[in-house]
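Q: Structures given as structure tokens follow.
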Structure I
Amino acid sequence: MNKPSNDRQFRPVAVPDVELGGFWGKWQDAVCNSTAETLLDRCVEAGMLKAIDVDQPSPGVVIPIQPWGGTTQMFWDSDLGKSIETIAYSLYRRPNPKLEARADEIIDMYEKLQDEDGYLNAWFQRVEPNRRWTNLRDHHELYCAGHLMEAAVAYYQATGKRKLLDIMCRYADYMIKIFGHGEGQISGYCGHEEVELALVKLARVTDEKKYLDLSKYFIDERGTEPHFFTAEASRDGRDVSEYHQKTYEYAQAHQPVRAQTKVVGHAVRAMYLYSGMADIATEYKDDSLTAALETLWDDLTTKQMYITGGIGPAASNEGFTDYFDLPNDTAYAETCASVGLVFWASRMLGRGPDRRYADIMEQALYNGALPGLSTDGKTFFYDNPLESAGKHHRWKWHHCPCCPPNIARLVTSIGSYMYAVSDNEIAVHLYGESTARLKLANGAEVELEQTTNYPWEGAVAFTTRLEKPAKFALSLRIPDWAEGATLSVNGEMLDLNANMRDGYIRIDREWAAGDRVALYLPLALRPQYANPKVRQDAGRVALMRGPLVYCVETTDNGEDLNAIVLPRELSTAETVVLKDLNDAVALDLKVEREETSNWGTALYRNAPAERQVATARFVPYHLWDNRAPGEMLVWVQSDR
């Protein structure tokens, strides 16, 4: 079988075209029941609606200006945008007229706020109207616009209402006039990337190539010389050396994007940039962008990523430090950064199914992003350490509340990450109970029903529904960890080795209604060891089962979790269903435990602690701190 051409263009399925049940259905229900309204309530409490309501006096500076020259209040439009996007997705799953009316009211406020020329930004219209476009490096104008664009696309797809979409198209049309190399135009880009990927979404829903061209302009311009941020600061009378992070690496603007080989700077900004680059690579079939992204991907995933898919270990820059610097107890690993990694991985699949991207997308989704949301949908993590002495807990809100709506919008839109379509192929990247309605270029309309209890169980079945037989390819990911996987079509076993391409089984045939594909992915318990260069994990081991990272908590195991020692040869784990944790599968394992009660009063002594045989309970990391507070540990001692 010839390898499929790299000229394929896969695009995600629209969120309303996938209905979720099972694992992800429960999480979506939590957002519908609590999170969507909670987000809006807390935005109101923070004063965000007063900021955009032209019928009220401007609230002025509510959150003080910080040493970097701005305030998180400048980002309020983005928080409202992500909240509206979350509401949009939740409305599709569960109609809520009251919540929809509240979103409509906010959209009406934005319509009244928008200038005649199309400009829209609450801070620069109502607080500092004379500072528009004067500090793109720091002040997030285009970033805010991007999140409102994403909200507009989501709200239109979910409700059919065009008002916000039209508002943001006017704003994008205005940007096309403002940015470029023509006389009087600004030859710049945003310090915090986001508008690049948002413009692609806008282009896809409106079928307007001009928005793709603007996104491509921002990407191509980034990091070129003479440097825009330097020239902008000089024009604005600012000391160029006063940039708060002292390096343009912070915003991935130190080099043109195609010349960048190392993942540096602020983690969320990097992920948003690479997501936009991957989208543009797909839309323009740009191999130069794809090649740059492949280099950056390898750099991140082989030297700078936690086992959870968390990225960005440092709080100081909310981002990257040195290779193999992955501390556990102080890990920043911002929820938004893992959400961004899911975005990037998904978009790397735009030029064809490839397991190396989809596997990481799944890993970051379950273990890096999902911990940011509690099971009841009411509290959140901003940073995600892999070890806690019992003082790290979820919070209700944050002075920079970017993470709550980010994880909420990802959870409620997860169906669009599970499936993608090209002209004659359907790719299934993620597994979960769902029904997808898919349309191919040849006119075939396919309903694909996926039945599974994944990730708790490894059996996955697909049933096709078509009005008439149609020829197309169905590509299913076989995770790298799924040793011994099997697959059958209508009961006939397929040779996985003969049909595997880039980690996907590609089944190209004429399909009829009622055809059934049965996939089995063994969920064997896997001990994981870190590269010896990761000094923080020396002598330690982590456990994974399927896509999930597991941890130990005080709730199940008492205190002194560092005293737990996993044997080199693991015993068979007993699986236990935890009703109080969304029917999660916990693992009970025979371990040894160092005695701490009989150590005595000495801080140090010449004999190690005695050990006793014990049983330790491991729970999925994404569920930690949902019960009684206490210690948590991912990397436990290994008896090697």
Structure II
Amino acid sequence: MCGIVGAIGERNVADVLIEGLRRLEYRGYDSAGLAVVHEGDILRERESGKVQALADASQHVHGHTGIAHTRWATHGAPTQDNAHPHRSGDIAVVHNGIIENYESLRERLQAEGFVFSSQTDTEVVPHLIQSELRKNPDFMAAVKAAVAQLHGAFALGIIRANEPDRLLAVRQGSPLVVGIGIGENFISSDQLALLPVTNRFIYLEEGDFIEVAAKQITIWDGQGVVTQRPVVELDATLHASSKAGYKHYMLKEIYEQPQAIVRTLAGRVSHGRVAVDAFGPQAAELLKKAKHIQILACGTSYHAGFVAKYWFEAIAGVSCHVEVASEFRYRTTVLPADTLLVTISQSGETADTLAALREVKSRALGSLCICNVPTSTLVRESDLAFITHAGPEIGVASTKAFTTQLVALMLLVLAAGRQQGTLSAEREQTIVTQLQGIPALVEQVLAMDPAIERIADEFAEKHHTLFLGRGAQYPVAMEGALKLKEISYIHAEAYPAGELKHGPLALVDHDMPVVAVAPKNDLIDKLKSNLQEVRARAGVLYVFADHNADVREEPGIKVFSMPTVADEVAPILYTVPLQLLSYHVAITKGTDVDQPRNLAKSVTVE
């Protein structure tokens, strides 16, 4: 989950590296460092903390070839000694991923006389390259021999002091992209880091090994054969990442949701019908044959899949199972015949989701991913892909990615229902119309922001919060609890409201806020009874309720009046006030909203 940047050219690349790290800081912000080749030596600067500390400390660093890194700690505390780049003699390395066999390699290298100065798994890599250089002085041969001994998922950027015109890199299980400039070239974990210097990119494939020079790029595939990868030219205006006047990226992204939903629907629906081919040219056939849907995802994307389970079975009449990818991949699984595998990921680089896809897709009828990044590994390795068009999401706590995933999943449900013959044209048209009305309803909910902000102080000194929902609103409650714990550090958990009396009610007292989502549907009366159970135990309730649901405000019950929305699409709308609540509670507590402690945006390691 770290971020890598590398550059080689005629100008001083230190500023390019620092700006790239600023744009990658969402991937990790425990520490940062850079190294450049300068007059036959390597100048290195590393700092714990955020990229600004590195920028302040590295103004003296100049060179035409360099690598840089922003870290999310896995092995070793976030200290200066553990920060990348790591060195061994004239070799410097940056690394994203995990070297699984680092302990045995470390022991062997220590026996050879190498001295380690960090607790990281990464430091074995430069020492291992030096070890191979003792056997063969050829830089590339030594790197290839060293990489062949590494087990795990990783991306590497490597420089050598006495070969200033070469930057070597490897992609094995972690994302890596090459940026093509004029008289200069670049590498990075994410094209976002390189948009200030180029909009032309090569997306490396699994096992690729590359040599980057200022005017040339050579790629070897996993079998060691020189190969060509297509060059993709991006419209940089579609990848803007400024805060646009908002105090935080998260708040900006919450407010971008109406437009993001419009973009996700654009070209995918027409005259009340879903364009099935929006999911790919084989989508109609696969959806017709599918007898079961298996959804795999992690975190927020898992919650989106959980909502879709209700939709698949209630609307399309297709059985559906959703599971956390990190659990699914490590247990013995049995897929029903004719299962369509659906994976969900904002970044398309989520390590556990990718591994689960690779593990199971050969046993499935086909694989389809829902993703926000069209150039991602998940998109490339799936049979079918649906791009959500949420736009760049920089805040670690996902917001617009989640609501656009829900929209995409509803479109998939409608497409499946039509192909299965279980959904009438009339109902499909009704739900499509409901989806098209969601952006305007989200605007109405965003207008509630000042009222939600006013209650944030009431959570500031709390240590626990309970979120409640019923039916498809239960995963919405799960997502609300996740948002609160991610950015405010308040312990929060979600329960189906009907489960209160089976244990969680024991936790309820005046010091534990209870947040509930209450659209007007067939379960509203049962939910009201559950809320009375809370109130009878002196619990303080915050209820986001349809204004026609007759949930009345009284002492101990604060009610926020929500616009009426059809039950099928209500989970999309009811997510938004929970995002705003979490945001304002975090502001009140003074936490870092966009970069909460211990977390990173794109989880590219196990």
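No lab work stands behind these numbers, since they all come straight from the coordinates. None of the values given here were measured: they were computed from a predicted structure. Cβ atoms are built from the backbone, for glycine too; each structure is taken alone.
Q: With mean count of other Cβ atoms within 10 Å over residues 190-197 derived from the coordinates and found to be 26.5, which of I, II does the value describe? Display every interim value, and only then the final one.
A: On the way: I: 26.5; II: 23.4.
Here the read-out was taken from I.
Q: If mean count of other Cβ atoms within 10 Å over residues 302-309 is calculated from each of I, II, which structure is the one that comes out at 26.0? Can you show the working numbers first?
A: Details: I: 22.6; II: 26.0.
Only structure II yields this read-out.
Q: Match the computed value 2.9 of distance in nm of label points 7 Å out along Cα→Cβ at positions 102 and 206 to one of the structures I, II, and report its label.
A: Computing distance in nm of label points 7 Å out along Cα→Cβ at positions 102 and 206 on every structure in I, II gives 2.9 only for I.
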